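**Q** As structure tokens, here come the structures.
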Structure I
């Protein structure tokens, strides 16, 4: 397949809160704004947050949303501290695995988000 870029569409119920979260808390740059969606710039594509989903006060289980948004970062400690200063409450701050360490939070709709500091044994590591 010869595609131009990758995009992920996330349908949410708490639309305004989710837009604020991704824009103001996670600091994702806004790419485009339409009546019922906002697209955020990612290094190799975009995240589109769109009206029409079902939210949850708690973290959504895999049966409700089998997708996890993972943002790999250079320094997990730095990013966790920065987000906590902005009011983010983490479900887990420092989960260690042989392939790296993650912190877990959720957006206002209950969608699971992981920040990852990975090493070369991670499944997402780029093969050279």
Structure II
């Protein structure tokens, strides 16, 4: 998987959705649903940038960090689908079962960030010991 391309594409999507929300949904969604839409779009954008970071770290770290960074990318991508996807569904009156899905997406985001921190710390420690 090319994490940089995926992140760039999702970053572009977040800008498009942000503009759509700001210009086309003001009169169609309640203030609360519009806020939900914007939260989904914000987290999509943040984690699109995180996926670009994953791709850059794979290029910089090379083989030693590749598998671990791939896991981080999968955690972030899963988080985007579950967190942002469920919030978009709820903003547009999707089934209520999407409500309990949102925290699982947040959990995948957290796991991704903590895994990233541990992997980078471990690799830096190994590099400094050599």
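**Q** Here helix-only ellipticity at 222 nm (-39500 (n - 2.57) for each DSSP H run of 4 or more, over all residues; to 500) has been calculated and equals -3500, so which of I, II was it run on? Walk me through the numbers on the way to the answer.
**A** Working: I: -3500; II: -28500.
Attributed to the structure labelled I.
**Q** Among I, II, considering only distance in nm of label points 7 Å out along Cα→Cβ at positions 32 and 48, which has the greatest calculated value?
**A** Checked I, II; max of distance in nm of label points 7 Å out along Cα→Cβ at positions 32 and 48 sits with II.
**Q** To test your reading of the models, identify which of I, II gives 1.8 for distance in nm of label points 7 Å out along Cα→Cβ at positions 72 and 88 when calculated.
**A** The correct label is I.
**Q** From which structure (I, II) was P(r) over Cα pairs in 5 Å bins from 0, in percent calculated, if the value obtained is 2, 10, 19, 22, 21, 16, 7, 2, 0?
**A** Working through the options, I get structure I.
Read-outs throughout are calculated quantities, based only on the coordinates presented, and are distinct from any laboratory measurement. It should be emphasised that the depicted structure is a prediction, and the values quoted were computed from it without experimental measurement. Cβ atoms are built from the backbone, for glycine too; each structure is taken alone.
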